[in-house]
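These are the structures, in structure tokens.
Please treat every number below as a calculation from the coordinates, not as lab data. Fair warning: this is a prediction, and the values are worked out from it, not measured in the lab. Cβ atoms are built from the backbone, for glycine too; each structure is taken alone.
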Structure I
Amino acid sequence: MHLVSFARLDAEHVTAVETLGIKVHGSIGPFHVKRWWQTLRDLRALRSLMKREQIEILHAHYLGANAWYAALTGFHPLVLTVMGGGDVTGPDWQPRGARERLLTPYALRHADLITSWSKVMADVVKPYCRAGVAVETIHGGVDLNRFQPGPPAASLYDKLRLHVGAKIIFSPRLMRPLSNITTIAAAADYVCKRIPDAILVFAAPGEERDVKYENEIKEILKASGLADRARFVGAIPHQEIADYHRLAAVTISIPSTDGTPMTVLESMACGTPVVCGDVADYDREYFENGETVLMAKVGDPRSVGEALTTLLEDRALAGHLANEARRRVVEYGSYEAQMSRMERLYQEVVNERPGEMPVNLTA
């Protein structure tokens, strides 16, 4: 596999990817219209790379500039993956803006296979695709060997300055406005007045960290007198994230738009109940209100606060949601199951051009 990124990769990430046997070829710049010569330069570089490396499959992740570049190469077979959380939003989505209205349908029409992280998004993009092209629902999958119920690492209590009996609310989403972390902070006042032992733990992945937004969250907590009831842990290494899910009494995830979020499925696999937003993007296979999750109104601190308080107080309900959610993730959402399907689709899409070296264009 060969990787071209649309985000700059630091040396640590390059090493991690190449350890898996993937060859990294750096990144391609933004898609310019006014400075069209830069776009043409990057497009030529991509075509040259594919010819030099004898690429057999071109696979672009996220329905944005990377998909446009991929389609404009004219290469086949072309696979596009719709991720959610920004590229396709809800059942009424349609391309917006001059570039998107022209280039996104163009990319979808030229694809030989479409995969989507949720069935809702798959149904939305189907009208833009060529007749007969498969549109399959496949997501990243959960490593069930790593994400499973159990006690958290004891060292976390000292690291996070937690007292015995603390009820942890864990927010694992990116620290950016799309995630509505300010709504969680505003809901904390409602929760902490009713749950004296509630503590909020916020992850803040460094590569997409918005310091201004993070400070806004801290100001909301400070104004409510809850600065000491929150912990900001920064980026959490993937090998440690399961311990945070197991530590939590509830995981909270309320972005404005989403696909099938792996952080939430990982929480479910660990047996931790989830409060999530009532966004239309979610497949009910995993996100069924009152059966696998408790849904709250996105952007409504009172609704979020009530949902969190309900799960912290009603442990029978929390247990029911956690058990059913884990059952569904184990049945449908394992990494092995999802990637076995992707491997089969790769084989089908190249049945007339057999090969084994896809190139991924990732955001």
Structure II
Amino acid sequence: MKDTQTLRTQYRVSDFVTWQRERTLELNPNFQRRPVWKKGAKSYLIDTIIRGLPIPIIFLRDIPADLKTFKPKRDVVDGQQRIRTILSFIEPSILADFNPVRDQFTISSTHNKELAGKSFNELPTHYKQKILDYQFSVHSFPADTDDREILQIFARMNSTGVKLNAQELRNAEFYGEFKTLAYELAAEQLNRWRDWEIFTPDQIARMNEVELTSEFMLLILDGVLEKSNKTISQFYKDYDQEFEDAKYISDRFRKVFDTIESLFPIDTIRETFSNRTVFYALFLILYAHMYELRTPTPLSRRAKLNLKKPEVIKPALTATIRNSGGTIARKEELPPRVFKALRGATTHASERRVLMGYLGGN
């Protein structure tokens, strides 16, 4: 494999539109996947651009200039779906294979309520300008880089051996209401995740705190205690388009976290409840006393959450939780059922109920 240097530069969205109009951009080289993005993913990308946030690097390859038009050409090595999404949003007519069913979309209210339902032509002028002026970071391979070399380069780039976890896979699959709320709530608590030492920076980078937030949302919404990646993904799917109870979920989630901070000093939380299993039990017992647990039901029979105000956590319960949690943290002699719950499948509903009961003095 010869040495391959890439030119690192920036191109505006308008550059890609111009190239596509002039037919000097090849969107479908042999090593690119077909366009398969869902509408939610497309809306999310446009909102990211409108907000001026960075997106991953685009990789291009130069193609020798056309001897008739003298125009330089290029093909897309990596980033086809991003570019195709933008072109189909701005000017779909320049895509020869544009399919309205597959390619047409508008901005979702999940991502931007102000611009919800709008196409590019319906956007205010300053938003159109922001999109067209947005700059991609681009690496360009020289024209003599063949397909085999490019495939080898990307094999090296993806050879870290780190397999995507379940939450990272959900992040790539869903872009709707449930996912958006899960990430919003998890991000709001970022300082607490860190200060309470619930997650390490590496775990946060792998979206572990988002997964736990999702578990709490399932608990609030439908009384689900069992952790199952299949179940979590199903809720992401069920509430991808509409999530009527989102406000109630948010309010209750935030209220429990605020209650934890108000009841326990930060050192107590770190020393007693920073273990993820124990922290889940802490959230569970507080939520159960403040709002009561629901009984899991199929989506078709799932009732709306009631609007009851949270019950106040009494000092006696706070003291019991602190003492029981301290016993767990110090690894003192524990009842066999609690010891088994801590050592066994701690994501099973039965074990979580045992730990909740023990924290509450039962």
Say we calculate FRET efficiency 1/(1 + (r/R0)^6) of positions 273 and 305 (r between Cβ atoms, R0 = 25 Å, to 0.05) for every structure; which of I, II gives the highest result? I
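Of the structures labelled I, II, one was used to calculate mean count of other Cβ atoms within 10 Å over residues 9-16, giving 16.4. Name it.
Working: I: 11.9; II: 16.4.
Comparing all candidates, it corresponds to II.
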Consider the structures I, II: one of them gives 49 for percent of Cα pairs over 23 Å apart, for residues 17-192 alone as calculated from the coordinates. Say which. II
Note: mean projected area of the Cα convex hull in nm², for residues 49-144 alone at 7.7, derived from one of structures I, II, originates from structure II
If semi-axes √(5λ) of the Cα gyration tensor in Å is computed and equals 49, 24, 17, the structure in I, II: II
Quick one: Cα extents along the principal axes in Å, for residues 257-296 alone came out at 25, 20, 16 when computed from one of I, II, so which one is it? I
Among I, II, considering only relative contact order in percent (Cα under 8 Å, 6 or more apart), which has the greatest calculated value? I
Which of I, II yields -12500 for helix-only ellipticity at 222 nm (-39500 (n - 2.57) for each DSSP H run of 4 or more, over all residues; to 500), as computed? I
